[in-house]
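Chemist: Listed next: structures, encoded as structure tokens.
Values quoted throughout were computed directly from the atomic coordinates according to the rules given, and no laboratory measurement underlies them. Bear in mind that the values here come from a model prediction, so they are computed numbers and not experimental data. Cβ atoms are built from the backbone, for glycine too; each structure is taken alone.
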Structure I
């Protein structure tokens, strides 16, 4: 049962506004602190309270989603929102697919970068052991576990009620990318390279393409937040772990970002062509929350 409230009159807009207010209010002191007294950015050198504050800010989408779900339907709304985490039995093929997608894109992006940049990093099979602890860190700390309840669990199904899956993906992608702005102002916190207009454009496109892929995953997995969470964690693993073998890691990160963004754009386009912009799914209807 809906409970009338000024926020629930425009729930999607309210969700995005609350997400920005919560996260940006948490991240702004970090930015101010950094520019008043610059500190190194790493898990071993950055002050612990600032690391915890930064991590808390990533939960903005989830906190916002929980608030909106409670305002709309009370405890039942929260249960319904969190139920997407229980849909983990989506078929082994989807888990294999998200691993293959990330591996193939990162492999091709690395090949393209090393070819065009003329570099040859030392990568051996033993090097891949480092992927597992990197994945655990990406899965347990940061954006993957902190954000997906909001972006995919709350916003996506509601947007798709009146919009196509593609349009919904683009809207979330734009808000998702712009949401990172405050933490991106601290060099090394979000990007290992200085923020500049070209980076903003490439990052925006990258996030939109990722958003399209995640909508495809969500709609084909009965609304599984869990599968989106695993995909997000794998994505962050690739970003963190794919450049450590390059001498100039900043150049490698920037070069690989450009190539991986182009490849994700191609993959997203193929998904739209084969599954359709309306549903991004083989199903005849878009997935929406039952109560909506």
Structure II
């Protein structure tokens, strides 16, 4: 019986782990990956203490910090269900079952899919949801980024470092996001923005070689080798059905990050907080862990 189980090893989960480790609690972290969305970011320029750092490097520093306290992350393990068990909780993963007095859900969000022909067929064969991971694979090739928000612009700017040409295809009449990013996009010769366009199909042979989109009722086609899908995120919360969620699947929490189930807290982008940022997730994970520590101490 662990004092706590943290589900997720992004900034919220790892921040909480620091507090638990310093209090010498018996806890484990279970996560499918390490770093969460932080590792997907090309550049982070608004995290206190770092003027500019890559998301991958920041995630590495988070991991190193937790490891300095002896925290071990059980990565490549996915939680499938959380059950109440006589005032405690059973956490069921794809590898094992665990028992805990408390649970912190810090699973963040995952990429939203287009749900168009060719998306699943060509995943890993030209279709990707992570420009930071895969852009170097498309060196000197034409690629398309689907989306028009900050994440799409960041993906296009990063991909343009490698690609011959990068298209941004957005269903909106214009780019929507930080003006700094929009200015950078407009100043990059190798990026072309196609607005008011709906992507309808990804096609190819063994690998992606073209993309179809509809604009003003006319179907058009681009010859490209890579498709980076950046149309938003959805909370990773399907595995836990016992807590209250809003219509978007975000876990509802109070000002102390408690859910409606006593003993379960949630923190970071998986919750209904309005601001989804690395710095905010760290703060939310820290805040949740402090309340959890008090709860655990009272129960002993």
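Chemist: Consider the structures I, II: one of them gives 21.4 for mean count of other Cβ atoms within 10 Å over residues 65-72 as calculated from the coordinates. Say which.
Modeler: Details: I: 21.4; II: 14.0.
That value comes from structure I.
Chemist: A further question on this structure: So helix-only ellipticity at 222 nm (-39500 (n - 2.57) for each DSSP H run of 4 or more, over all residues; to 500), computed for just one structure, reads -7000; which one of I, II is that? The partial results should precede the final answer.
Modeler: Details: I: -21500; II: -7000.
Of the options listed, only II reproduces it.
Chemist: Additional query: Distance in nm of label points 7 Å out along Cα→Cβ at positions 193 and 209 was computed and gave 3.2; which structure, I, II, did it come from? Kindly include the intermediate steps, with their values, before the conclusion.
Modeler: Numbers: I: 1.4; II: 3.2.
Comparing all candidates, it corresponds to II.
Chemist: Now for a separate question. In terms of distance in nm of label points 7 Å out along Cα→Cβ at positions 17 and 169, which of structures I, II is highest?
Modeler: Numbers: I: 2.9; II: 3.9.
Once distance in nm of label points 7 Å out along Cα→Cβ at positions 17 and 169 is worked out for each structure, II has the highest.
Chemist: Quick check for you: by mean count of other Cβ atoms within 10 Å over residues 89-96, which of I, II is greatest? Before the final figure, lay out each step's value.
Modeler: On the way: I: 11.9; II: 16.2.
Ranking I, II on mean count of other Cβ atoms within 10 Å over residues 89-96, first place is II.
Chemist: Work out which structure the value 26 belongs to, where relative contact order in percent (Cα under 8 Å, 6 or more apart) was derived from one of I, II.
Modeler: On the way: I: 26; II: 21.
Value 26 for relative contact order in percent (Cα under 8 Å, 6 or more apart) corresponds to I out of I, II.
Chemist: When Kirkwood radius over Cα pairs in Å is calculated, the result is 19.9; to which of the structures I, II does this value belong?
Modeler: Only one of I, II returns 19.9 for Kirkwood radius over Cα pairs in Å, namely I.
Chemist: Where does the value 11.2 come from, among I, II, when mean count of other Cβ atoms within 10 Å over residues 33-40 is the thing being computed?
Modeler: Computing mean count of other Cβ atoms within 10 Å over residues 33-40 on every structure in I, II gives 11.2 only for I.
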